[in-house]
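Enquirer: So, here's a batch of structures to check.
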Structure 1
């Protein structure tokens, strides 16, 4: 691989991915918001309100009762139920954002 005249040899796919991601992040700032209220007006316009740049996805709820049960478990006041859910499903995690 070469980047800006620099050449690099990578043996593993993970090393290639890390190399490419490192380069891709140089011109970007990644920001995470917990809610829309944390954004200033220009950020809200750019990410949410501007019809030319936003992407809307339709969400379909196949099983409302199951979704409500999981939501109540994860967001409710019962700490033990939440802990049990996390422990029971910890090894099934595919994408974790901390």
Structure 2
């Protein structure tokens, strides 16, 4: 039996993944940035820059807006159920 991906569910899932990846950083990354900021001298360029990054992270999370970053293209891995039509899936992507 061949399973065809349902367009509305699949598209909504992809949109939700992209939104989450664009607006939410993992807590360990945020903690590392906070630690880096606190290791810098207050009023230094590095301290202020890290503060700006942390502020942007907070805005992205609370306002559900994409993070300001230019670090590449998001890549996702999908677990595809057995029997799913690869052709139909490629059409949806």
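Enquirer: Given structures 1, 2, which gives the highest value for relative contact order in percent (Cα under 8 Å, 6 or more apart)?
Expert: When relative contact order in percent (Cα under 8 Å, 6 or more apart) is calculated for 1, 2, structure 2 comes out on top.
Enquirer: A value of -19000 was computed for helix-only ellipticity at 222 nm (-39500 (n - 2.57) for each DSSP H run of 4 or more, over all residues; to 500); which of 1, 2 is the source structure?
Expert: 2
Enquirer: Separate question: Hey, distance in nm of label points 7 Å out along Cα→Cβ at positions 48 and 80 derived from one of 1, 2 reads 5.1; which structure?
Expert: Computed on structure 2.
Enquirer: Using distance in nm of label points 7 Å out along Cα→Cβ at positions 16 and 64 for the comparison, can you identify which of 1, 2 gives the largest number?
Expert: Structure 1 comes out on top.
Enquirer: If we compute percent of Cα pairs over 17 Å apart for structures 1, 2, which one ends up with the highest value?
Expert: Between 1, 2, the highest calculated value is found for 1.
All of the numbers you see were taken from the coordinates with simple rules; none came from a lab. Model, not experiment: these values are computed from the prediction. Cβ atoms are built from the backbone, for glycine too; each structure is taken alone.
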